[in-house]
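J.: Take a look at the structures below.
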Structure P
Amino acid sequence: MIDRRLQYVVSTARYGSFTAAAERVGVTQSAITKGVADLEQQLGYQIFNRTTRGVIVTEEGSNFVERATRLIEEGRELLRGAASGADPYAGALRIGICPPSLELLLIDPLMALVTRHPKMRLHIVGGNYDRIVQQLRTGLIDVAFGYDAAFSEQPDFKRHPVPAIQSTLFVRKGHPILECENVTLAEMAKYDLISPSGSSPYNAVWRSIYEESDVEVHERIHVIDCFPLITRMVRSSDVLGITSTHYTRTSIFKRDFEAVNVPNLFGAAPLCCATRLRWNPRPAIRAFMKACREYMPAAKDMPAD
């Protein structure tokens, strides 16, 4: 019912090359290449810039890809709904988390979600901010979960608020900084820092710590979104880490680490679920956001193990 070339374009945008798109769609690369080229000629502008490493969506092409994605998704939704007695929550719900260390906050909401809707299938990916934004924009994921401050920079997304998170610095037991009665910015600037994200709200924390002491920020920062690696590095060195305060209440944390009390360094960071602005979230997405609001209490209310 829908021009196959739209599927070719959407798949190429999602997977970054004609070869990868051909594998996903199940046709030859030449069919994808010719179909996209014919469509571009018909439109009168390029959807993709070709490079030796793949393709990049052009500015004009970005709007076309978004509209084509919406047409395909709405067609699938229409056919799903046409089936007698169809469960509107059945099928895949694709969630992107950035930074991935926030996944701990979603355990209770996701367990409640699949209990309520047993025919729902979760597809969850973690990644850095730029990757998750691109996947949301091209329809590779349905909803993104992360910091509201980061997604506020994207005018084509709608942000749905969920409970805020409180963060803190943490270090290994016996760290020299724990000997300080009052930990100052100058004292923190003596040590390297691991941040789970390179975007807001963490970049403001970097500047407050290092720029005050005229320390080059990028010489002292690790940006790592793998929490097991972060804890391993903090446990075995003097590097400073960042985590949520609810994690500091667990027995796992208390065995190896200490929180560093630095008043006013971190405010409560609002979180959100982000969706594409011109799309109406389908029932499964709305159910996910509802579960987040119900099962993500404020950090101060989260119980320890």
Structure Q
Amino acid sequence: MKKKSYLLKRSPDFTKNGVIVKRNEVNKIFTESRINGYPLSQKLCVEDELFVAESDYGIYARGIVTTKSDIIQFSNFSEIMDYYTSRRLNDEPYWFSLIEKLFEAQKGNKNAVLSFQEYSVNLSLLDQVVCLTGNLGHLKKVQSSLSQISKDLVHIINNPKPEEAIELSTKIPNSLRFDLYSLFSKEYKVSHWIDIDHFVPQSIGGPGNIIENLVPVSFSLNRYKSDSIPKGLFEHAKTLRETQEYVSKDILEEKSDFLKSKKAKDSAVKIVNIINNLHPIEKTKEFYKAVLNYHHPEYVNILNTAYPPDHMPLV
């Protein structure tokens, strides 16, 4: 039988910590349920291909179906709880959502049953998250948790084309935010959402659509935030003919690594305005990477390993 490809959507709302932990996994268990009907997973066959997406996130993994259990029918809450406790499962929000689903159904039909099925998948994380935009945008509107997708869509997923920015923007695109989260979830087994933030602050024009000015705040890179200016901005600006006039001696002599004075912010605004208008845009990216490297060379090494300089994402 010819294998088929499916999009599997999952919501973090039904996980224990409100986060879907993303990692390569052998025989990862997924489930489907349905009131008074077969679960959508009943159409799956072993060797079928799944692309796994998180709601409001994007496609982050590809998998191959390895096994599929028989369909179980629950007719009351006790049967669900017995199954849950006997299997020593730990995703309470999901199982209580099944109880709620059956409870609501039996308000209108006391004979309603909930059908349930498990299946396992050999799961591999994608190198980069594929956002449901452009030619994949219509998939974001699909309500079904499991839906078959065409060969054409599979080709687009396997060969994503990044959207290139014509100009810098302070907004952080979801694709970059998700790429960074996926990187740290995959390499460092992060089990909670990492807040991605501008290193050179947004308030003075620090761009958000280049990875060179983005940091995972909770990955030991919190710079005590607010709108403070990293001193590396001035240290590097003093080396450039275009910006050195805006770097005063007293700013360079400040002892703090992050400056909050009005003078520092006013100077930084002028520097950033010049840097953001450099051509080609690679010069701008080099500047922000140098600023980040001044404070966190270990983080720049992580980025260089994950995203070689010629393949740094820009959207």
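Nothing in this text is a laboratory measurement; each read-out follows from the coordinates by a stated rule. Bear in mind that the values here come from a model prediction, so they are computed numbers and not experimental data. Cβ atoms are built from the backbone, for glycine too; each structure is taken alone.
J.: Ranked on mean count of other Cβ atoms within 10 Å over residues 124-131, which label among P, Q comes first with the largest value?
T.: Between P, Q, the highest calculated value is found for Q.
J.: Starting from the value 0.65: which structure in P, Q was FRET efficiency 1/(1 + (r/R0)^6) of positions 36 and 292 (r between Cβ atoms, R0 = 41 Å, to 0.05) calculated from?
T.: Clearly, the read-out refers to P.
J.: Right, something else. Work out the source of 0.95 here, i.e. which of P, Q gives that when FRET efficiency 1/(1 + (r/R0)^6) of positions 100 and 268 (r between Cβ atoms, R0 = 35 Å, to 0.05) is computed.
T.: Working through the options, I get structure P.
J.: Here is a further query. Assuming -12000 is helix-only ellipticity at 222 nm (-39500 (n - 2.57) for each DSSP H run of 4 or more, over all residues; to 500) as calculated from a single structure, say which of P, Q it is.
T.: Matching structure: P.
J.: Suppose mean projected area of the Cα convex hull in nm² works out to 19.4; of P, Q, which structure was it derived from? Can you show the working numbers first?
T.: Details: P: 18.6; Q: 19.4.
Traced to structure Q.
J.: Computing volume of the Cα convex hull per residue in Å³, for residues 116-275 alone gives 139 for which of P, Q?
T.: Matching structure: P.
J.: Right, here's the next one. Thinking only about FRET efficiency 1/(1 + (r/R0)^6) of positions 52 and 212 (r between Cβ atoms, R0 = 30 Å, to 0.05), which of P, Q has the largest value?
T.: Working: P: 0.10; Q: 0.55.
Biggest value here belongs to Q.
J.: For relative contact order in percent (Cα under 8 Å, 6 or more apart), find whichever of P, Q sits highest and give me its label.
T.: P
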